[in-house]
Structure I
Amino acid sequence: MKFSCSSTDFVNALSVATRALPTRTTVPALECVLIETDENDCLRVTCSDSQLTIVTHCPALVEEGGAALLPGKLIAEISRKLPEGSMSAHMAENGYMIFRCMGSRTQIAARPANLYPQVGQTSDQAVNDADLTMPQSLLKDMILTTSFAIATDEERPILTGCLLDVHGGEARMVALDGFRMAVRMQRVSEEASITAVIPGKALQEIARILSDDESAMITMHLQGGRMLTSIGDTEISAILKEGEFINYRQITPTTWATRAVLDSGELSKCVERASLIAREGKNNLVKLQIGDGKIIITSNSEIGDVYEELEADIEGEGLNIAFNVKYLSDALRVLDGRAIEMRFISGVNPCVIVPADGDDFLHLILPVRINA
């Protein structure tokens, strides 16, 4: 194996692929990066944690074909410290890969490529195949406006993924962690029928690579229990989550006793100021008193307290309600200054937040019980 390439291109390829390296594994080969040459004067760089697989390509001048396994974290760190310029690499007879770049020379012990497990492949007998095509910028927005609500606790593995629910020309991405829920809706031209739970880690890595160019498209293939997609020189494959996702439609309130319409940007500023004191307390709470044409936001701790008053268009009964300030801040942040409608049933029922001018978002937050 012998090739040369730009050190910058090599670093970029490794930085993308190594995001799929496992934090811990019982398969030592998965701690490595698989580097292969192909017939198109290109390096194929693969990393996987067995659930998520990322394959990216790096332009190179290939003199001798081959493949090798190199320690993933180590080669990524070494490559980042190489000087910019042309880099060459070849496999020595002693089993070391030798890298040269400008005046730098590094050799790393390689392992045989055939030790790497088969990853990122679907069965030829795959059933229930489906494709969904949309602009990359749209998918990126759908991921970023829901993924914050994905559960991180592995006690309920199904909730560590995002539900992709496509029916009747509407695509919905849904994330919930037991305390809040985020739903992003979008009309799509395709009549695909999809119900799949995509791992949160896979979606977050996809969002890193997606373009903001509205003309750039992406197709997600769902096949044989896997999600596969290509973005430029990178291919991403992830095993879909198994199990039944919570019926999010059933848990979404359809009635309300109190409604407040206001600017999310102004509310967000008030909540952020209140959070500075709230985070010093034991419960990280922010309290809302709603009524008489205004919302009063307060927080307190042993350090001090904050009082904020904000005008709002209020309908219905007045009420007091409290939230974990992080959950409220996260929801307001993704609404990006839009006018919002907050719907309440009581101080102990979930609050629903939707845009006042559309139906593309829905955020649900469970309140924290407070003494009357």
Structure II
Amino acid sequence: MGKPRVFDQLRTTLKSMNSMRPHGHPLAVDFGVSALRVLKVSDGNPASIESAAQLNTPDDLLDNPSKRILFQFDALPKIIKSGKLTGLRAACVIPTLQMSCKHLQVTPVPGVPINDIAAGQLSDRLGCDPGALLVRSIEVGQPKQGNKQEVICFGASKSFVSRMMDSLKRAKLEPVGIHNTFETLRQVIPSDASDQGASLLIDLGSACTIVMILHKGKIVFARTIEFGSISFDKAICRQYRCTLMEARAMRGRIHEIAAVPVGAGPNPDSHQGTDDPDISEPLEILIDEIMMCLRYQRASQPEIHIERAYFVGGMAGHSAISAHLARVLNLETQVIDPMSRLGRAGKVPVSGVDLSRSQPGWATTVGCALCPTDL
């Protein structure tokens, strides 16, 4: 019943993109957990938003990755067709939960690309055929003792990437970019951050949290934590036996979280009012995971000192949670609104997203639009 109405709402927005030039920034498609997002930006410095559309994921699909992605694959061609957008160049982001991210210690072999060695090692860890993976790797620093080279290895199933590309093609789009989340997020870090030492970026997403450290513009640490805002909402559901939608609304009404020492355990007084949900337990789990990442980075790269932190992702818009994380990290922090770095020529046609409000959840989509094409 609701599905055709959603497509009607998007039709006008996407029709506005019909007259775009064949070159320049591609259409960005983000198959996110909470929503399917589509963004078109124009050339220029800064680039300007030409159109933005968001189709939210039904609550019953949020915790069902296979059905959710089928819903989005099915939705994209219909949305694009309704806007008569055939022939556009498009780039998309591999969903984080469909991608493996590992730090590996690799022994270089003369004449063999590091990426090939890392791909073999990653496939061994995952127990799959190396030919079944699409792998990209980043070398971190100089080779260390024993001639070991640390690399960050990103791997995704080739069959899944093929399904993503088929979805673009069914929508009459020309695939010109397949990006991983980490590379897209790197695009939204303020341009002057690379001149000011190392930066911590935390993407507080729906199903997972990404922790990434950048030094001199390069990624030196990356990890996916399979714990996100849905985990918070499920904790509230258990307390109140309510729906995810009700839990999400209750979480949004928490305006302050009391300071709790790291490792002190859940604090029954860490939320305001007896009627507020207690999110101290999921919050402590998330903080413990983030701190584990920072301890690993300090032990393996003691010469790199983090000076600031940036928050993106949908839950970054929750001021109480962001403020609590900032206190725990004891760093200068900033919640990034990636849309604010884009220009706007007059009234921008949008659907499903309010550009008058900060949109930290659009970081991956904006980064995808700004990434260099790689196909």
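Once relative contact order in percent (Cα under 8 Å, 6 or more apart) is evaluated on every structure in I, II, the highest one turns out to be II.
Among the shown structures I, II, from which was the value 21.7 of Kirkwood radius over Cα pairs in Å calculated?
Values: I: 23.3; II: 21.7.
Going through each structure in turn, the value belongs to II.
For which of the structures I, II does the calculation of helix-only ellipticity at 222 nm (-39500 (n - 2.57) for each DSSP H run of 4 or more, over all residues; to 500) return -10500?
Details: I: -5500; II: -10500.
It must be structure II, since only it matches.
For Cα Rg over 2.2 N^0.38 Å, for residues 158-221 alone, which of the structures I, II scores highest? Once Cα Rg over 2.2 N^0.38 Å, for residues 158-221 alone is tallied for I, II, the winner is II. To test your reading of the models, identify which of I, II gives 14.6 for mean count of other Cβ atoms within 10 Å over residues 214-221 when calculated. Only one of I, II returns 14.6 for mean count of other Cβ atoms within 10 Å over residues 214-221, namely I.
The numbers here are math on the coordinates, done by the rules we state, and not lab data. All values derive from a computational prediction rather than experimental measurement. Cβ atoms are built from the backbone, for glycine too; each structure is taken alone.
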